[in-house]
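Multiple structures follow.
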Structure P
Amino acid sequence: MIKCSQVVLLVTIHCSISMNVTLISQLTEKIQTLEKSLSHMSREFNTEKKTIVMQARTENEAAKIELAKLQRVIDLKTREMNKVKRLAKNILDQRTELERFFLESLEQVRNEINANQ
């Protein structure tokens with residue numbers, strides 16, 4: 001025969017098992033929800049990563065093109081500056097020759113003036 005205390009114990013155990021089953025069910029549902037969220041976030045991350053990589057590649061290519069254009073401009077400006085330097089040197093050389101000619105002419109005129117006096 002089952003005593004009253006045994007019945008109470010059995011009822012308590014049954015309630016406890018019932019609560020545990022409910023808790024396990026709730027936790028399983030929560031795990032599934034979290035797994036779905038994680039999967040969704042992972043897909044979003046991968047999509048965003050691909051977008052950022054493509055954007056970076058596009059910007060990199062544009063920067064390479066701009067760099068090539070600027071390098072060409074630098075080359076042209078360098079050639080132009082070298083040409084200007086050459087012209088300036090020619091002008092300076094011609095000026096020096098002209099000054100020498102004037103100084104020699106002035107000296108010759110002075111000598112002729114002194115000789116004629």
Structure Q
Amino acid sequence: MDYVSVLERTLVHNFLHFLIPALATWIFYRKDWRSSYIFLMLTMLVDLDHLIADPIFDPQRCSIGFHPLHSEIAITIFALMLIHKKLRIFGFGLLIHMSLDGLDCAWMASFSPGIPNS
């Protein structure tokens with residue numbers, strides 16, 4: 001596959017933001033999966049930093065390193081949240097979110113129209 005449409009990539013990316021946390025709660029928080037899934041979904045609020053970007057949504061823009069809550073400093077703080085038991089699930093969710101956004105950036109780079117995929 002040499003080309004994936006922007007719409008297809010965006011749909012898959014957003015679907016993964018719901019699927020991967022669901023799988024994570026099923027694997028790591030099975031006893032309390034409902035509230036754990038809600039906590040992981042709350043970490044999607046990290047995307048509120050998109051509201052200060054112009055344009056707010058650009059399907060061809062990599063979020064990592066562009067938005068303030070998607071910066072290396074923010075991601076380091078999210079990783080440090082894993083240390084504190086009460087913050088761990090939020091740190092876990094935020095790192096899942098950043099990983100998926102990073103995957104989207106890599107996917108975008110590898111399937112960009114007009115750029116040979118080697």
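Quick notes
- Here volume of the Cα convex hull per residue in Å³ is compared for structures P, Q. The highest value is that of P.
- Answer label among P, Q for the case where helix-only ellipticity at 222 nm (-39500 (n - 2.57) for each DSSP H run of 4 or more, over all residues; to 500), calculated from the coordinates, equals -37500: P
- Read-out distance in nm of label points 7 Å out along Cα→Cβ at positions 60 and 100, computed value 6.0, structure in P, Q: P
- Taking distance in nm of label points 7 Å out along Cα→Cβ at positions 36 and 68 as the criterion, the highest value among P, Q goes to P.
Coordinate-derived values only; no laboratory data. What you see is a predicted model, and the numbers here were worked out from it, not measured in a lab. Cβ atoms are built from the backbone, for glycine too; each structure is taken alone.
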